[in-house]
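Next up: the structures, one after another.
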Structure 1
Amino acid sequence: MSLETRVMTEMKAAMKAKDSVALESLRAIKSALLLAKTEKGGAAGLSETDEISLVQKLVKQRRDSAEIYTQQGRQDLADPELAQIAVLEKFLPEQLSEAEIEAVVTSTIQKVGAEGMKDMGKVMGMVSKELAGKADGKTIAGIVKTQLAS
């Protein structure tokens, strides 16, 4: 089932349940999908990878907003953002643990023959492609830096 179909089904359920947080999150996905389709010409539609990266972008935006609100002591504004993240994450593949990410990074470093921080771009490119949708880029970057520095 495509992301758009899943979102529409969930929207109907959220409307019936009068769940405003879920509804707002789902409308954000629907809006982003519509914008992406019209931006690319709309003829072919979006691939599953494009859909996943689109939802990841929405989650990241909300995470960043929640972090800023929390730093400024505005928990009243951070809580709705965090609630929306929970709704949006239902549409992402299961995220890998740090240990699983470390294993992939280690094997990639060995494959590439990376020797230091100068090879970070190569390693990040390969790991990011392999773990697309399954891990946060910030987490991957932190693990790669740690392993290349040692």
Structure 2
Amino acid sequence: MSTTEARTTEALTTDAPLQTRSLFHFAFNVTDLNEARRFYGGVLGCREGRSTDTWVDFDFFSHQISLHLGQPLVTSRTGRVGDHLVPMPHFGLVMLLPQWRNLADRLTAAGIDFVMPPQVRFAGQPGEQWTMFFCDPFGNPIEVKGFASLDQVYAV
């Protein structure tokens, strides 16, 4: 095995630290691109990227989402989070706590109907986090987590 192959193999193991930051890409369906622009661009404050008459990209907090015209996924509240059942499947992101609080305030001011309002989970335990669940106008569920330190994301 060459040195390059060895480094590549090491980088793919779960025990090796990430050497570079990867961006997440997620493509999903919406039924109205203008409404999507109002929500993702206006309410969430995401910068719009490329688009056509059938899809639009957004910078979703440094990750790429692509919203395509079509029927959104069917979801159901089957994911147990504490005493709540949250929609599955869902997507979201992890933020540092100050940014999470800013987003929670922005969503609250916009009158978002939360599936799970902003709250802390696992208080005082490893992995302490703040979370909120909400849906976009098309029923696509989103969870946003906030951590005091990103070192706590996988704490056990």
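What follows is calculated from the coordinates using simple rules that are stated; it is not laboratory data. The structure presented is a predicted model; accordingly, all values stated were derived computationally and were not measured. Cβ atoms are built from the backbone, for glycine too; each structure is taken alone.
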* **Of the structures 1, 2, the one that 2.5 was derived from, the read-out being distance in nm of label points 7 Å out along Cα→Cβ at positions 34 and 50** => 2
* Structure responsible for 55, 45, 25, with Cα extents along the principal axes in Å calculated and labels 1, 2 on offer -> 1
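Taking distance in nm of label points 7 Å out along Cα→Cβ at positions 106 and 138 from the coordinates of each of 1, 2, which one would give 2.6? All intermediate terms of the calculation are to be shown ahead of the outcome.
Details: 1: 2.6; 2: 2.0.
Checking each candidate, the match is 1.
Suppose helix-only ellipticity at 222 nm (-39500 (n - 2.57) for each DSSP H run of 4 or more, over all residues; to 500) works out to -25000; of 1, 2, which structure was it derived from? Kindly include the intermediate steps, with their values, before the conclusion.
On the way: 1: -25000; 2: -5000.
Answer by label: 1.
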